[in-house]
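For reference, the structures are reproduced in the following blocks.
Values in this text are rule-based calculations from the coordinates and carry no lab data. Note that the structure is predicted; figures quoted are calculated from it, not measured. Cβ atoms are built from the backbone, for glycine too; each structure is taken alone.
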Structure P
């Protein structure tokens, strides 16, 4: 082989090596960026799942509170409660009943 041809081959090999190195470097950056994006999405998904769990817990608490309030409302509108208030707070009695008052208390 001639010297010129050999020099051309060496230059070509050096170019290929530099291109390969550039390719490896670019791929490393892309892979690192991809892994970083996936990790950030994973963390965000975990955060959203935690928020979702808190919201679902709050919803369950509110449902229980609503049920309790509805039960209280039913009780306050019942004849039993109205009679209880009339007897205890207003000292009312039914017809033919006698009211006894304890003067010592």
Structure Q
């Protein structure tokens, strides 16, 4: 019985990794959306593209780690990976983006 449970750990870690990839996609699409903050249509289109890309990543992750069978713990792993990325790594990515933007903003001005 314990062997079957331990065999699921690599699948959960794969789903966690897929969630981290979805978090990276979130930041990438946020970069595309920043110049168009005031335009609701563009923001809506970019958000729809993000959700489509996140759905593809989730589907491919589930297909790869568990032959496409959605399990609650795998969906939880995807959500946990995205949550961990947004909670911790995204702050570093945002700070880096602002620093690079400040450097290029000073050079172009």
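Structures P, Q were shown, and Rg and Dmax of the Cα atoms in Å at 42.1, 134 was computed from P. Among the shown structures P, Q, from which was the value 15.4 of mean count of other Cβ atoms within 10 Å over residues 26-33 calculated? Comparing all candidates, it corresponds to Q. Identify the structure, out of P, Q, from whose coordinates distance in nm of label points 7 Å out along Cα→Cβ at positions 34 and 66 was calculated to give 3.6. Going through each structure in turn, the value belongs to Q. Looking just at distance in nm of label points 7 Å out along Cα→Cβ at positions 18 and 50, which of the labels P, Q belongs to the structure with the highest value? Largest value of distance in nm of label points 7 Å out along Cα→Cβ at positions 18 and 50: P.
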